[in-house]
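Read the figures in this text as sums done on the coordinates, not as results from a lab. Only a predicted model underlies this, so the values are computations on that prediction, with no experimental measurement involved. Cβ atoms are built from the backbone, for glycine too; each structure is taken alone.
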Structure 1
Amino acid sequence: MLRNQRQLQTNVSKVLDGLFFALSLWLAHGMRGLLDVDWFGAEPEIASFWGGATGRPYVWISILLLFAAPFVLDTQGFYTRSAWPSRGQTFWPLVKAAMLVTLGIILGIFMLKIQLTRSVLFLFAAISVVMVLTKEELWQLIRRSRMTRADLQKRLILLGTGEETGEMLKRIGGGQDNSFRVVQEFDINREPIGDLVKHLHEHSANVVLISAGHTQFDVIEQVINACELEGVEVWLAADFFNTQIARTAVDDFHGVPLLVFHTTPAASLQGLAKQGIDFVGAFFMLLLLSPVMLICALAVKFTSPGPVLFRQKRSGVNGRPFTMFKFRSMGTNAEQRKHELAAMNEMSGPVFKVSDDPRITPVGRFLRRYSLDELPQLFNVLQGSMSLVGPRPLPVDETKRFEDLSHRRRLSVKPGLTCLWQISGRNEVKEFSDWVRLDLEYIDNWSLWLDIKILVRTVPVVFIGTGAR
């Protein structure tokens, strides 16, 4: 399915999903009254926060659901599933989204002191999942029934060399997708381009798919011009280059069509949500942890001479240097003494790691054990130079010593406070290549849900005290 068609279907689906989530709230309210269930004992109906009107909170929450539900579904990858998803690919993102939406409602009514029955909220989560699942099943049935009609199928002519058209036929499934039908394979090495128009008329073709990996661009231009006169669509398979990691996207730059090869997550609503979580999360964590940070600052100040904060140039996105903040955990001459400890380095590659580092102060050892020395990096997150989750930033001089240039791909995203390496027994990782492997695994599989899981798993790691030594 082409991207524009998929985008249109996605937009329609978002509108319907928002309506179904909003309707689910009212159905849950009605069902709870009809069944007269109180699963949690005596439950108040609705307080008078909104001026005493019984149904007014439901109206406001329903309006918010129209926009919030599709947004949350998008963050869970619900709208980026395959064109023909399995039931599991539909069910699990939907369930996670319904849970997040329900938690959001609970948080909202708690902050605004609105009293809604808890039974309604649990019924709402279940009904919304059932309604959206039913919509998806019906939509798949409608699509399958429509695609069996010959008059609704796209009639394709595959154009290229014999090898190229054969390969394209394999890739598109050899007729398994009923939304189109290949009516002819046109071999440009054996047939003159002038015969293409005859075949367009003969088969009433409405698409010419050019697999042009190794053909001449002047030939492609002739085909496009011929189809332009006929009013027939041309799909150009842009697989001129074989890439191993990079994903391809189509975009435009000031009106110029572009093929974009990218290895980092593409711009999306999930990316915007990540930025919002970074800013809001760092802001509230600073407010919440400000007493702890004050105690740490005083402890550093009065137990060893020197500044409270340690500032160091670290490598940010694509290696761009930025100043990272930490509570100082070593003596002021730590950098000068680093060369003396080179033989004690426990990490392979360009990174310097030493257990029981003699440069660390007693207070600094405690701060490092519970990762308290990292707290000032919340200011880096607010500045936008770091994220809550991402590969840990390395000093600029260590980045310059990368022997394997493929390791620089860990610099392709914003560095973070915590990452997969942090929660995967970082003190046990001795090979820098293993560290990079975990970072690249994070980049290649990034989602907002993965960030949330890493943040949740970071909490016990910090409290148990398996932080940096």
Structure 2
Amino acid sequence: MADSLVAGSSVRDGVAAPLRRRSEVVAWGLAGMAMTLALLTPALWNGFPLIFPDTGGYFTAPIVGLPTHGRSAFYGLFLDAGLPLAFWPCVLIQSALVAWLIVVTLRVNGLGGRPWLAAGIVALLSVATSLPWFAGQLMPDILFPAAALALYLLAFAAGQLARGERYALAAVIALAIPSHMAAGGMCVAVIVALWLIAGLARYWPRLSPLSPRLRLASAAVAAGIALCPVSNLALTGSFAFTPGGTTFLFGRLIEDGIIERYLAERCPDATIRLCAYQHDMPDRADNWLWGNTILYKLGGWETYKAEEARIIRDTLVMYPGMHLTAAITAALEQFVTFDTEVSVYDNEPTITSIEQYAPELMPALSRARQQVERFDVGPLNYLHRPVAGFAIAGIMLALILRRRLAIAPEAAALCLTILLALAANAVVCGVFSHPVDRYQSRLVLLAPFAMAILVAQRFRPAVKA
């Protein structure tokens, strides 16, 4: 009798195990579709993947074979692959990538095997943050949070990952960097900071919640940096980084009044062509960079770059204190500038590019809400702004009080990585360009994600012995 009971139990368990596995596969399949759909909701509602004024510069760069200012031909190649299906494969891949990174991050924080928790967190982030507006946009901005999460996973959770997952995460980093030079700057800064923290933690163990493993992450960053000029050579024939950095910096110096002071002290000067426009200079960087501006009267980005570089060097020597103060101010301003934005009025460059190189997409593009209704996402910031602000404060407190609050080491390491990424991004974008909401909004969405993990860990069901 006992033997028959044991045998019956074994049979039942043998039948139940495949059923459980099958139900888990079904649950994860449904949850995966739900997460991807949630991240695609703004694009689906729009009726066309969300565009930005820069989108046209990206996807045309490989087509015309010319490097464009601040527009990666490498990311443009990714967009071109989606052209036959109106770019929908691009935003689908972006959304699926984000969903996968969120699932892996939950797993290494002890929240794996719960598909509906993952779907719920993605749904929450899709409502309370800018995440879906970037996942569904034809821009490399979504690769910033993707790269930050990949760095975290490789640095602090590599031992919990399969070999294929580690290589996939390294690929995410290596492909994000040539897609946008600012992503490269952010990744380099985070890696350097983690190396410093790892070194200091030997003498001050409390400095880091976990000992980071940085070799593979560093190799991925190095590969991404190397891929920048290599991809440009392959796609545009120019072995160089994506151009435009000098002009972006010059625009920020105009905005900070440094160029105005320089011209006031040096003009008239026959060797400075800009002196001819001393009294017509704009007070905003965008009014120097875009449109029919003085920059184009002087020949444009490439033609005028040499004098811009010379003036930047002169001002660094003449006004070092002013430069330092302006840079710190710009970085701090960028750190707290993160409203969700969607371009609806300035997309003409992209519309013109699509009309010229993919005219078959114009009917669908013209019907999209972005062009027809000119919708305003500003009201979303009544929710997005405080959520992001409180989340940043929350992950800071979690790090400060991690021992008292018994914060798990993996979660504390996630908070640390996100804060480093936010600070690095603020310095790179604020100092070398100028503070713009979009630059920080694309990354600040990770802070609410970290807070969601902290809360979920607090209410995690106890494991039965």
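Summary table
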{"read-out": "Test item: helix-only ellipticity at 222 nm (-39500 (n - 2.57) for each DSSP H run of 4 or more, over all residues; to 500) calculated as -16500, pick one of 1, 2", "value": "1"}
{"read-out": "Parent structure of the calculated result 3.7, given that distance in nm of label points 7 Å out along Cα→Cβ at positions 122 and 442 is the read-out and 1, 2 the choices", "value": "1"}
{"read-out": "Ranking 1, 2 by mean count of other Cβ atoms within 10 Å over residues 130-137, the structure that comes out highest", "value": "2"}
{"read-out": "Structures 1, 2, by mean count of other Cβ atoms within 10 Å over residues 330-337: label with the highest value", "value": "2"}
{"read-out": "Structure (1, 2) behind the derived value 50, 38, 16 of semi-axes √(5λ) of the Cα gyration tensor in Å", "value": "1"}
{"read-out": "With mean count of other Cβ atoms within 10 Å over residues 138-145 derived as 25.8, matching label from 1, 2", "value": "2"}
{"read-out": "Structure with the greatest value (metric relative contact order in percent (Cα under 8 Å, 6 or more apart), set 1, 2)", "value": "2"}
{"read-out": "Ranking 1, 2 by FRET efficiency 1/(1 + (r/R0)^6) of positions 106 and 346 (r between Cβ atoms, R0 = 35 Å, to 0.05), the structure that comes out highest", "value": "2"}
